[in-house]
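In structure tokens below, several structures.
FYI, it's all coordinate maths here, none of it is from the lab. Bear in mind that the values here come from a model prediction, so they are computed numbers and not experimental data. Cβ atoms are built from the backbone, for glycine too; each structure is taken alone.
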Structure P
Amino acid sequence: MSKRERIRMLSVNALSEKQQRLDFQTFEYERDDGSKQVLSREIYHVADGATALLYDLARRTVILVKQFRLPAYLRGESGWLLEAPAGFLDGSEPQARARDEVAEEAGYRVGEMHKVFKALMIPGCVTHVVYGYVSPYTEADRIHAGGGLIEEGEDITVVELTIDRALDMIVSGEIIDAKTIMLLQHAALHLFR
């Protein structure tokens, strides 16, 4: 019997379907010892997304964007987070969406992109998967100032940092976005060696 066959869904009750879906799900779980246990979880079904970190090896720089995030603000942070450009897939392929978000938010049109990860960000209660990419950039790739879309409530500032400064900002707590930390650590280990 496969691990998946050890799970039996008992009930699904929709709690909300405003922007994303929130369900209360009850399931029977067969434990490793063969006993069965009934468990319940609130599951937030968030659409998958894609993100990309732009890097310039010659100048040892990366491009991030700064924007307001209400959940961070509600936790007591300033609310303005430094992140890699990102967005929901909205029916696009992950790499195409990452490329579009880089253009929309950061103002760069980039060529080659390399997939770094496919990650469940909060697997205990959220179905959301993020696809992470890295892409080289030069100043010649800049097509506009960036800033995002007003109709999406975006008010984005484009920030260019050295990789060393960005890594220091993870340690100091100035960069706290998980997908960005993952991309920066990949860059430090594999690109800026």
Structure Q
Amino acid sequence: MTIGVLALQGAFREHAAVLGRLGVPVREVRRKEDLQGIRGIVLPGGESTVQGKLLRDFGILDPLRDLISGGLPVMGTCAGLILLAREIGTGGERHLGTLPVRVLRNIYGRQLGSFVSEGRVGKLENFREVFIRAPGITEILDPETEVLAVTGDRITGVRFRNQFGFAFHPELTDNFGLHLMFLRSAGLFPESETAPNVRQAA
């Protein structure tokens, strides 16, 4: 029942802490061997270019791509969304390329830095969205992709089969509903079962 958290760089500790508070065993993924036996994986925020390089350097990229393509549940936040995206900008180097969206880095501008908004994410109302030099989704590349969140006029959250991608940082809030949504896709916490420390049901 272990969930992996990519721990090469970025906000992996925050995601691991949320999963721990939900009572889920966590494995920090730093080598391809760490992928064995996990039921899902979280790709955290951070520097997507650095994370992509380290995924390649440590031989994790291809086996992780194969697992996700084979149905392994995955949640990517901020940089994690960029790692998943099929297309980046107008031709930037892609990484995993499994999520059929086009993303643009720093879509809100570097000077804006970070901001907080509230909105509907999936079935969650008034979800606090923390944006930090955030990317945005500029195009949906497969009609099967479900839009989960729109902030202003930009798409900021999607689901495609086993993959969730968010431009913001749900691990920096006290609402664990999106983590619960992801965990349910991995076969944990059935709809009829409640989980601790969740203010709103996913």
Structure R
Amino acid sequence: MNRLLILLFMLPGFCCTLSAQEVKMRDVFAQAPDSIFPLMTKNNRLDCIDFIENSMRARVKNKFDTYSELTALTNDYLCLQLSEKSTMEMKIFNDSLLCMVHTFQGPAADSEVRFYNVKWQPVDYVLERPKADDFFQADANSEICGLLRQLPLIKASLSPDDTTLTWELQTTELTKDQKKTIENSLHSIAVKL
């Protein structure tokens, strides 16, 4: 009798663990609300999944008659070129939390980071966006630092291999000489999610 009770108590936990392990990025992407990917229809997303899983180029014509392309898809990571100026990366971590990085290129890259559960409900996950000063080393040229502080454009990227999110301060707006002066005085910021 005791063994039966122990088995019954363990079974729901086992089922929960099993269902958490079964969450795959392909399914999360397929079930996304249209508001998350306004350029793409659900059929566009399903076609991309089908193409990439069959080792084909996962490029589809989107709602604006331009192209979107799924460039990487693993069990817990996705990279999508939404348009010429917009990319999206997603990573599932802790078996149920989804980090989404949407990057806009115009001409410098700037990213927005959001968090959802795997059912696309927004999650309050505290991740503070770095400030320009966080990227400067002590010996950084103060004049160039001042320029970068005025409108800090910061690109975020997810690692396909682990739960690292890396922030990089963009220097696109600087002249060639300014970039050369500051290049050794800037560093990226990596955080584990």
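Tell me which of P, Q, R gives 2.4 when you compute distance in nm of label points 7 Å out along Cα→Cβ at positions 146 and 170. List each step's numbers first, then the result.
On the way: P: 1.9; Q: 1.2; R: 2.4.
Source structure: R.
For which of the structures P, Q, R does the calculation of distance in nm of label points 7 Å out along Cα→Cβ at positions 26 and 154 return 4.3? It would help to have the intermediate numbers written out before the result.
Working: P: 4.3; Q: 2.7; R: 3.6.
This figure was derived from P.
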Tell me which of P, Q, R gives 0.70 when you compute FRET efficiency 1/(1 + (r/R0)^6) of positions 34 and 162 (r between Cβ atoms, R0 = 35 Å, to 0.05). R
